[in-house]
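Below are structures written as structure tokens.
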Structure 1
Amino acid sequence: MILTNNNLHTFNPFDFNILYFCKRMSVKEKIWHKNFVIACIANFLVACSFNLLMPVIPIYLSEELGVEASQIGIVLSSYAVALMVIRPFCGYWVDVYKRKPLFLFGLICFISIYVGYYFVAFSVVYFIILRFVHGLFWGLTTVSSNTVAIDLIPASRRAEGIGYFGVNTNIAMAIAPFLAINIYEEKGFYALVSAALIMGFLSIIAVWSIKVPRREKLDQIPPMSLDRFMLFRGIPIFLNQLFITFGWGTLVAFAALYGKETGVSNPGIFFLFLACGLILSRVTSGRFVDKGFVHQVMAIALLVIVGGFVCFALFHSVLAFCLSAFLVGLGYGTLFPALQTIYINMAPSSKRGTANSTYLTGFDLGIGIGMLVGAYIGDRYGFSTMYLLTASLVAISLIIYWFNSRKVFEKNRIR
């Protein structure tokens, strides 16, 4: 020990080792390193590419092709159906094969298909097929990119890292839709497609430069089985997730049309405030999840989402439009990293891709249902009624989570 009494000083080397160890333990593992930064940049670029078209497609179908709201729902949901088809296979591929080559393959194919949008004026059927094929490669791109990112994040700061990684998507969601509507109104749909191609090409360059951690080579490739397609222990949470992501489907499909209907001059401002809420919550919520407050984070997030959708449905001023967007973004931004971490923490590292695939499949299925059912309800009863229904479903999901999903996670968690 070290004694200090005027001129008396003695030193024990063992004390120095303890102090050094404690100092090392107090230093957090590093999230922000070169490869994670590049992965975030790549994620931002491809998210920009994706979000340039997403809010404009409903407007283009309605204004240029004269498609009814119910048919717009079918067009938009076709890509979600493709995601549900491909996601389970993606989880298996990402767990078994090298992740970066899969990421590059999916991304290059995804970006190449943008060329098909130059010919969408042919027919609605062509648009449906194009969106379906596009969705297949978007599924592979998102599963592989998320899994590569998680490989680059220290396990002790996983939820925080996932939150930071997701922020790049949210920043893209803030910038891209707002710019997209302006580009569409000033330059037209084809100029927008060209912008998406350029952003996509830049994302390919970024992904090419990422160095991913080496994985131990498998002695033999495991056979394809149902437990490689779906994280079975997470199925109750997966079913609960559908109530939550239903609302996201109604947002991406009909928020812009709803804004125009209620007199908002540039409905792209909705996505700007939505993304502000997402960004603000994403950079903070992950820390609370890593500290063990995952259930409290989920409950608060769901309550905020309910409030946002109620405001969206009942109040139609520009101020209410922006406030509801911010609240919904705040809620979903808090929820996403927490929910993804729940799946990851119930899976062994050898099934990390399967866990990601299950989470993303639940996201896609809920979005697809939201687009289809939301289109029917919006066309028949109005968008306000549709968003009130959405708020009710999220409230139900909170009850299910607290009395069922929470217990499922605690029973099956590995980390």
Structure 2
Amino acid sequence: MNRSTVIVVAPDKFKGSAPAKKVAESLTQGLNSVLPSAEVRCVPVADGGEGTVDAAVSAGFARHSLQVTGPVSVGVEATWALDGSHEAVVELAQASGIELLDPNRLAGTAATSRGTGEILQAALESDAQRIVLGLGGSASTDGGAGMLAGLGVELHDSNGQPVPDGGGNLQHLAHVSLAGLDPRWADIEVVLASDVDNPLLGPAGAAAVFGPQKGLASDQVPTLDAALGNFANLLAEAAEREWGSTAGKYVRDMVDHPGAGAAGGTGFAAMAALGAKQRRGIDVVLDFVDFPNALRHADLVITGEGSLDEQSLQGKTPVGVGQAAAQHDIPVYAVCGRSLLTAQQATQAGIDKVFALSDLEADPSVSMSQPHRLLVQIGQQIGHTLIAETAQREGVDRV
């Protein structure tokens, strides 16, 4: 290998084990120990869930923090990112994420997205003209009602009293007012970073599909689904009353729009009230980290995530990075804690080689607790692989 060799290291987090930046740094350490003359570019990425703000900060955005309402109304310290005064990156998981709750005490009907609205309001106050909202990892199924309440939307019951947070309480909702929503939202571009294409309601909706993962009992699903429908109807009525008939129709149309069910229905509220547009999470992140520039003159791209499996094939980080690299005919190696893909599936996803921590350490608990040591070893393996491939090519060329 020579000084002109350029390797781009662009992994997602290894969930529960190591953030994307640490994964990239460990792989880089291993690569540098074998290929000291190579240029290694670390570009930690995410797919819209946990780690999206970290990816923005790694790309040069400034980190900001504030105290907001957590998923069960207990205050949490949340961070978001800002690039000058133009673009902000907000991560729902920071304020309303399921990782903020005890896994044995999930709040299926009570969790709220209010804190996400509070971060969005802070981003608006920063004068950002474009706001990316990552929707992965939510704890709530409140249709985004909490988020809108955090932005000034009023939600009242039949007695004119504020409806408490949580999707379950939306069955008592009788009136919505949009008067408190900042008019500046009409001029802000809001991009939803999400891979979910479910509608808000019904058997494929937020309550039915994702509710059980958030602590919702099966017999609670119909009630919560109806509560979300009540919220959607009243939000549409408010839009029609305050913004006109076209706006009311638009809100009603968003109920069935792909992605409305994302983050417990937060996708619906963001599209309906903020005019947000949805894009695949990894594509949004690759844009704001300026991934095309990182790929300039690259000889290899290394990506990865904790588990390489069927879900990865649905547009998660390894596939998104692989597709971006393929546009420049750059080979792609994937690093993971474990791989459940066949060699054919990996190849079809644009991945040339897979390196798994499980090949070095059979005990998953060790892999989870000691990822640095194993990732350094894999970085070294990749370095030796590149040396061998180069030697083989040069031998063929001499022949």
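What follows draws every value from the coordinates through simple rules; no lab data is involved. None of the values given here were measured: they were computed from a predicted structure. Cβ atoms are built from the backbone, for glycine too; each structure is taken alone.
Among the shown structures 1, 2, from which was the value 1.00 of FRET efficiency 1/(1 + (r/R0)^6) of positions 232 and 272 (r between Cβ atoms, R0 = 41 Å, to 0.05) calculated? Structure 2 accounts for this read-out.
Identify the structure, out of 1, 2, from whose coordinates helix-only ellipticity at 222 nm (-39500 (n - 2.57) for each DSSP H run of 4 or more, over all residues; to 500) was calculated to give -26500. Could you put the intermediate results ahead of the total?
Working: 1: -26500; 2: -11000.
Value -26500 for helix-only ellipticity at 222 nm (-39500 (n - 2.57) for each DSSP H run of 4 or more, over all residues; to 500) corresponds to 1 out of 1, 2.
Out of 1, 2, which one gives 19 for relative contact order in percent (Cα under 8 Å, 6 or more apart) as computed from the coordinates? It would help to have the intermediate numbers written out before the result.
On the way: 1: 25; 2: 19.
It must be structure 2, since only it matches.
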